Every structure is written in C-alpha cells, then in structure tokens.
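Heads up, there are several structures right after this.
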Structure I
Amino acid sequence: MACFGNTSYEIITGGTGSGDVNEAYSVSLTEGLSGAGFVIDAGLESQYREYMAEIRASRPQRRGFMPAEPIPEMDMEDASIREAAERTGMALVTIGRNSGEFRDRTVEDFYLSDAEQALIRNVSDIYHSMGKKVIVILNIGGVIETASWKDRPDAILLAWQAGQETGNAIADVLSGRVNPSGKLATTFPVKYEDNPSAATFPGKVLPTEGTEGGTQQGFMRAAPSEIVYDDDIYVGYRYFDAFDVEPSYEFGFGMSYTDFDYGKPSLSATLFDESMTVEIEVTNTGNMAGKEVVQLYLGAPSGSMNKPVRELKAFAKTGMLEPGESELVRMTLNPRDLCSFDSEQSSWRAEQGTYDILVGSSSKNIRQKASFLLEEPITVEKVTRSLLPEETIDVLVHE
C-alpha cells in the first residue's frame, strides 16, 4: 500500500495548545495499517521522512508555546507516483490540517494548496490508469473544501483527529473490521463564501488611544475588536436549507458499507400534549452488519417568529444490525423541542399549527414524513432582558 501525504507518517491526533490532549502514546497511520496486516511501501515512506526531516532542520527553533508551522506538501513527480503504483495495489492520500490555541484557521487553510490538489489529481489519474483504487483520508479538525476534488478518488474517509489511537481506528475502517456509522455534525460548504458569516468574520479592529497605529499589538495581547453576528438562527444547515445553498456534504451525512431502509413512522398521537413519541423501523438491506443513526427534524408552521425550514430535534443510533435484521427506533419530543426564543416577548414559545416530522439519514436525505397538530400556543419559559446590543443589528431573515 502506498501512503502519500505528510500526515500519513506524522498523524495529527489533536489540536494545538489547549486544544490538544496529553497522549500516553500515538499510533501513526502507517503503524495502524501495519498492525492490521497491510504492507506499507518502504521506498515512499523513506522519501517522505527524508523530505520532512530536511525541511524541519532548515527552520528556526519554535518559540515558547507556539506550535511548529506545518510542513508544505511535497511536490511529487509523476515518475515517483508511477513507480509506487507499479509496486503497490492501492494508494492512500492523507490531507492534514491543524488549528487551536496560537493557530487560528484562515481562508487559505480552508482550501487545498496547489501541491495537495496536484497530489490527489495525479495519484488518482495514475492509479486509475492501472485499475487500482485511491482513498483520501482527511486528518483534519474542521471543515475544508472538498467539492473541487471529491470525485477523483474512489473513497474519502473523514478521520478527524481521533487521539492516540488514530492510526488503529483508520486501519479498522479501511480493513472492514469496523463498519463506519458516524454522521457529520457540521456542513461542508462548496466554497468559503457560502457561509453567511464569511461576510462579517473576523470583524474589525477598533482604534485604541496610546498605541502605535491606533491598535494594540503584541504576543498574547488581543486588540479591541468588533464582530457583528447577524446570521441569527441561520447557522450551519439551517442556513443552507432555508436559502437553498447546495453544500458539498450536508449536515448529518455519513456513508456505511451497507444500506438501510426506513419504515413508515408511527406517532403516539396526532395532537401534541405534554410529549410525543415517534417510532420507526429501520432495516439493514445490505450485505454487511452495521449501525444507522436515525435523525428526526421538525418543520414548524409559519407564524410570527422567524423559523428554519427544519431543525434537528432528536436522533438515535441502532444496535449492530445483521443483513436483513430490523430494529424499532424510538424518539421523544417534549414541549421545549417545539419552542424557539422570541426576543420580542423574552420567552421560549411555540406557535399553534401543524408541525412536520421529517425522519432521515441526513438533513437533506429525508426518508419519511408525518405530522401532528399543536392546537394552542405554548410558552415553556419566560426570561428577563439583559445584555442587549448597544446598536440595532440587521439580522438575516428568510422570506
């Protein structure tokens, strides 16, 4: 197996500074793969380790708690890729990203570098020309751009930063020892500007008296600044769904080595009163045992409050289902689940009307629907106004 990419050999287990954990040990990708019985191409590994050692030796010693700058991806010549393809039956391309204390992410960090794009493109082209598979592993702590290259490899494994057992965890999934069942807890946009906060983040630095250039500068000294959060309730999938912005991968998305069928949902009542139970039968229709995460979204009636198209209100994970096996999944809604905060009335309340229950495997892949009626508006909590903005904020509204 050929392992391309710096983080194939120096896996990222956690973030920087306080975003990291003190591991007792760290299993790299190649160590995990070797332990699972895969044979790693030694020539390619030697090439990468020599390159990273040379770059690291040429850099000044890092200062204090500041994390070391990431090593740029090596420009891999086609001849070297072809030689590796002739020696191996499959290629892995690992893309790494790290951030945290002392290293915030940037727009440039969201996009792949030219070298990373070329690596995925050239490895995919050469291996595919020989009838061999390519898998991209994302060893990242936050979303990156995927739309421009995701159709090149045969598969993408989002490994995140899985701690000291990262290498073993990846090997378990690649070998089929474990059937993945995770779902995205965030949206992967097509481009950075698709996020509504891109227009205002990170805000502006405010002038301060007595400082050079009107601002405070210096290590670990933040300048007074201002950012206006005007996206209101339209954060993440709530924005993408309401404004019909197509993501690269939607909230709740996640693939498995098997498939699942969703039966018709059954509601404990058609009128909401105190609580409501939703039951749905999930069946493994594939050829491998696996688990499924069932997601329940709620669509509220039109009223005086600004509401998303749908909101995740409950989710449940099945047990390990063998091929052909079914499980009855049960989820419960309570009055608070129907409510939103009404800033005009300083209360958490729900308006009367028909509510849609949308059950699916992601925010866009809705498999089944049902509805119930809330006959009277309800208020679950009344609060006191405090910490009001000093200026009026023109928040985002969906017509």
Structure II
Amino acid sequence: MRVLARPPEGTLHRQGITLGRKTVLYDEHVRLGGRLIDFHGWDLPVQYESILAEHRHCREAACLFDTSHMGQILIRARPADLNRITTQNAESLAVGRGGYGFLLSEAGGILDDTVLMRLGDEAPAKHAKQAKEEFLLVVNAATADADFDWVKAHLPANAEALKQSPNGWAKVDLQGPASAKVLGPLTETKLASLGYFRNTRTRVCGRDCLLSRTGYTGELGYEVFAPGESIAAIFRELLGHPLVKPAGLGARDSLRLEIGYPLHGADIGPDTTPFEAGLGMFIKFGHDFIGSAALRALAAETPKRLRVAFASESRQRAWGGNEIWRGARKVGAVTSAAFSPSLNVSIGMGYVAPEVAEPGTGLIAKTPRGDLALTVREMPLYRNGTCRTKEL
C-alpha cells in the first residue's frame, strides 16, 4: 500500500491491532509512540511526532529510520555470474563500492530496483575470474521473496544466495546533514574516506556491521546492516544523540519525492522500462544481462510515455491514479504525490505523453476534490540535498 498522510484509524497500534510481520525494532517503535501501519505486510511506523516535523528535521539535522523490512540477499559467486542477473556490472564494480540498478524481465520491465554492493576481498590476479566473492543485493520489501527466487533461478549451481533477514539481519538508516557528526565518534571507520555509494565492514557502537554511505532522502546518510540484537543496540544509542530523531514512512516518502527517487510498485514496475522512468543513465551496455536485448532495441525509439515530476502552487495534493490532462486530452496519470515540507507546495510524479513532458508545461490532475493545476518541473525538485557532500 502507499503511505498516506493520515493513516487509516484501524491501523493504529494503540488500538491493539496486529497488522503483519514485525521488524526487530517493533518494540522500540511502540515504546516511542510510533503510529504503525501495514507496509507490504510489515508493521512499520508511518510517523512518531508528525510527518512534517520529521521531514524537516531530516533536512536540517538527522533522522533514524527502521528499514529492516527491505530484503538483503547475500550472494557468493564469481562476479561474472552476477552480470547476467543485474544491470550493474559486478566485474567492474570495485570492492567496497555499490551501484544502483535493476532486475529486469526479458522485455526490459523493472522487476525491482536494487543496490548491489561488492563486499569480498579482491582475489589474487591469477585466479580472479574463478574466485567467488561476496555481494549484497538490497531489494524492496514487496518483491523480496520473488527477487530471491528469481536470483536463485538464474545463478549457476556453484553459486550461493542467502536471505539475510531470516538469519536475523536488520537495517537502520541514519539520514541528514548532521549524520556524519553523529556517527563519526561511534564508528571505527573514518567517514571522510567513505565516499558516496561506498561500503565497508566495520564496527558501529561497538558492534560488527556493514556500513554504507547510501540512502533514500537526498541527504548525507548511512545505512547500517547488522544482526538484529546489534541493530537494536545501535538504534537506541544513535537515538540518544540530541541531533537525532526517529522518523517513519511518511517522512521517508515526502523526502524521496522531493529528490525524484522512484518507489517500486508506484512509480516503476514490470510494465515500466528504465527509459520510460527516466533512469536510462543507469543502464550500461558493457555486459549482457536479462532484458539487455530488449533495451538495446528500445534505446533507438522514443518512449511512448515519460516519468515527470510536477508541483502545484497549492497545499491541495494529487493522489496516485489521478488522471493527468492537457486541455481536453488525457495525457497520463499520477503515480505518487505528497505535500512538500521543504518547498511548501504539493508535489508528485507521474507518466505523461512525451510531448507534454517538458519542464514548464502546465497540466491538470483530476482529483476527487476537483481539478488541480500542475506544472512539470525538473528533477530533483529539492536541490539542496547533501548526499554527495565532501565536507564531513
């Protein structure tokens, strides 16, 4: 389900309703007064204080998110064995680096968007092509089981794929411009040397973990992967810092919308190609992967629809599924929308015909409350994010 600004009353934990699977931090969310909703079968907080306050605090200081619902697939294989599976090139990905990409259908549709991290030590040059290494594939919660089955089905027999979450692993995201200031004294890693989309095995709060400089907010941030009992201790210690507040799915949704990050199941999916989604820059044809033949053919064509960002000079918002019109013609549909606390206007994303996808184009969203005037904007809508900063 999509995150709602006001979650249905029947989803609140204080009414004693159990909704689905619990992360290892469930009791922490209850203790902190989090309002729990069902998110792809998981009980997760949509907010603690308020979505607006959590959003603004993430942009100004640091917020901590429970992302243990996301799938973690540990793969032990030769880098070449992964190249048929992922659009990321595992062979050219350096140890300690990660890359954004996709699992695709043969037709080039996005089965899931993923982050692939190369963890293993570099093999001796003489045996580099034969040696197995460890990779971590981070996938979305809704598709985690299907992704695992798909990966297993396409790996050679001598490769291994393991689900990390059932083995007790979990994850938290520390996001915000102050995140390095908070985390620096609590880790053995010198954060100034950990660049964007890099990862390292280290210790955080005295616990062994995998630390990556990634995230879903557009701000400087870190993801901590560790066994559940370690994550609980790390979560509590990070929240003890005066600059850190807990944040839920509501703020996570509005933060990612401001940056233009797509949500699988809403903005992208099996019926969407990376070119339609405006994500073609992540497709490199240096290796053959499932779906590459279809994408090579599509690369020469103009997509029939394009993902765009839009804004409305109003606090009224659109909703996923609302039709988008240009004059008397329907030209597309909204896929995600929310109020933007940073920009103080309503924003969103959707797919429209290419001829109306230019920034500055005026459109109309047909909402239950009436027509809402939209203007196509360049992504990202919010341009002051700190995720790539080098000033740590």
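List of remarks:
- Answer label among I, II for the case where mean projected area of the Cα convex hull in nm², calculated from the coordinates, equals 24.4: I
- Once distance in nm of label points 7 Å out along Cα→Cβ at positions 113 and 177 is evaluated on every structure in I, II, the highest one turns out to be I.
- Computing FRET efficiency 1/(1 + (r/R0)^6) of positions 289 and 353 (r between Cβ atoms, R0 = 41 Å, to 0.05) across structures I, II gives 0.45 for structure I.
- semi-axes √(5λ) of the Cα gyration tensor in Å, for residues 145-360 alone derived as 37, 29, 15 - corresponding label from I, II: I
- Of the structures I, II, the one that 17 was derived from, the read-out being relative contact order in percent (Cα under 8 Å, 6 or more apart): II
- Test item: FRET efficiency 1/(1 + (r/R0)^6) of positions 241 and 345 (r between Cβ atoms, R0 = 35 Å, to 0.05) calculated as 0.65, pick one of I, II: II
Coordinate-derived values only; no laboratory data. Every value quoted in this text rests on a predicted model; they were computed, and no experiment measured them. Cβ atoms are built from the backbone, for glycine too; each structure is taken alone.
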